[in-house]
Structure I
Amino acid sequence: MSEEGVQVTNEAGVGVVSFSHPKANSLSSLQLQELTKCVQQCGADPAVKVILLKSSGQKAFCAGASFDELLTLKTQEEATEYFLGFARVILAMRNVPKCIVVRVQGKAVGGALGLIAAADYSIAQESASVRLSELALGFGPFVISQPLIRKLGVSAFEELALSAEWHEASWALQRGLYSRVVSSKGDALDAAVGELTTQLASRSAEAMQRIKEIAWQGTDDWEALLHSRAQYAARLALSPETRENLKKFQGKS
């Protein structure tokens with residue numbers, strides 16, 4: 001896929017959910033809606049044993065929120081609904097009874113880290129550095145904070161959120177955001193992802209479901225929490241400071 005969109009395919013028991021956007025695979029509200037539907041579709045499909053989340057191209061995994069769309073938002077209600085799109089994807093990833101593997105082929109920014117953290121296993125290239133740039137824009141990584149704290153811990157989350165700087169893939173691996181990091185050369189990433197998903201597709205579906213349930217214990221309050229965090233994000237995203245910063249960053253892209 002080279003244009004904006006989301007698609008799902010079943011490849012020998014692996015439900016592959018792929019998303020794409022011409023601007024570094026950034027996420028529009030439409031894509032967030034489709035991602036939620038596709039994850040839920042795979043979760044309900046008895047022919048799918050494991051879910052693979054991936055993006056298109058060989059460069060950025062995902063640039064996070066769509067700056068173009070953020071600048072079109074006019075009201076608190078519109079902005080809250082946009083950020084709730086991230087919440088719904090995260091909750092769908094949490095709720096489906098199947099393990100989710102995410103393939104990270106390049107840099108991941110902002111909301112992209114929320115998707116990675118909400119996956120059950122992540123495989124990334126050495127070039128897949130990460131960044132939470134929200135504070136530099138005038139708001140914060142509020143909606144994605146819950147899955148990130150769950151994976152990274154409070155200290156590492158604050159390091160990412162407050163520095164707003166790039167961190168190498170090795171840093172993300174050491175702190176648990178990435179499960180595995182492989183070479184950026186050749187087909188190492190696809191080989192590692194293919195080997196893992198093939199293995200998981202042959203494992204006991206019930207056992208994997210129970211493992212996921214255990215791993216996600218203590219998250220029953222997330223729906224209410226993520227809704228309130230979306231409201232925080234919406235209010236600050238509409239501020240004059242944030243809108244001016246978004247325009248500046250947009251002009252550099």
Structure II
Amino acid sequence: MDADDKPKKIVLETDAEAVRLARDLVATARHGALAVYNHETGFPGASRVALATDVDGTPIILVSSLSGHTRPMLEDPRTSLLVGAMGKGDPLAHPRITLFTKARRIERDTDEGKRVRRRYLARQPKASLYADFGDFAFFRLEIQGSSMNGGFGKAYELTPGDLALTGDVDGVAAMEEGAIAHMNEDHREAVDLYARVIGKAEAGSWRIAALDSEGMDLVAGDRTCRVWYPAPLENASELRGMLARMAAEAREEIGALQ
């Protein structure tokens with residue numbers, strides 16, 4: 001077979017639907033398979049890691065220096081992260097995405113380190129048992145590109161820009177912690193509406209784990225739900241009004257069905 005005769009991967013044009021699916025897969029993943037290159041053995045290695053995301057949508061991991069993937073990751077930051085949707089039947093029929101990333105260790109006592117710790121533990125609360133041990137560290141897996149399979153015959157190549165959140169990322173990040181505490185403590189009914197009506201999730205004790213410029217991550221036990229705003233927040237001052245409008249629209253939707 002000549003080189004020109006080899007089967008070629010059919011990659012579809014990336015559209016808004018593909019971008020939303022890719023972002024959903026990353027935002028809702030509780031764990032993934034992290035691949036590193038081990039110069040000592042000469043082989044790539046893959047490990048399961050628990051996940052959260054930073055304010056711009058970048059995946060975050062927490063790893064021990066004793067883990068087999070940590071030293072290779074420090075020696076060569078080029079890594080890959082595979083995450084995918086779970087479901088019944090053929091696993092190859094469900095969407096998944098491989099992120100090509102560069103791992104960057106986060107300094108624990110910086111503002112960035114404190115933010116990453118808070119967001120990670122909001123998604124992975126059991127990690128609070130060991131997150132502050134001296135041999136553990138947080139890493140951002142900064143996206144350089146990605147390859148997504150949305151199901152049979154649905155292959156896409158996405159850029160870092162496709163997956164990066166837009167709008168007033170830093171502004172929302174600065175008010176995120178207080179806004180989450182306020183919503184979870186004083187507006188539980190609204191949080192439930194976000195999950196069940198907008199996110200189409202089943203009933204549960206939903207709470208907001210993270211807020212950003214384009215939406216919110218909700219959790220109920222081991223379940224996750226991503227809810228997107230109708231449009232990115234161009235200014236963090238729009239957050240309160242956006243949350244109020246979304247709750248009101250959800251109530252109207254419920255009322256129309258009754």
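Taking distance in nm of label points 7 Å out along Cα→Cβ at positions 131 and 219 as the criterion, the largest value within structures I, II is that of I.
Taking 52, 39, 37 as the value of Cα extents along the principal axes in Å derived from one of the structures shown (I, II), identify that structure. Computed on structure I.
For the read-out Cα extents along the principal axes in Å, for residues 27-122 alone, a value of 42, 29, 18 was computed from one structure; give its label from I, II. Source structure: I. When relative contact order in percent (Cα under 8 Å, 6 or more apart) is computed across structures I, II, the figure 21 traces back to I. Here distance in nm of label points 7 Å out along Cα→Cβ at positions 19 and 67 was derived from just one of the structures I, II, and that gives 3.1; the source is II. Between structures I, II, the calculation of mean count of other Cβ atoms within 10 Å over residues 147-154 yields its largest number for I.
For which of the structures I, II does the calculation of helix-only ellipticity at 222 nm (-39500 (n - 2.57) for each DSSP H run of 4 or more, over all residues; to 500) return -15500? Clearly, the read-out refers to I. Structures I, II were shown, and distance in nm of label points 7 Å out along Cα→Cβ at positions 43 and 179 at 1.7 was computed from I.
Each value in this text was obtained by applying a stated rule to the coordinates, not by laboratory testing. The model shown is predicted, which means the values in this text are computed figures rather than measured ones. Cβ atoms are built from the backbone, for glycine too; each structure is taken alone.
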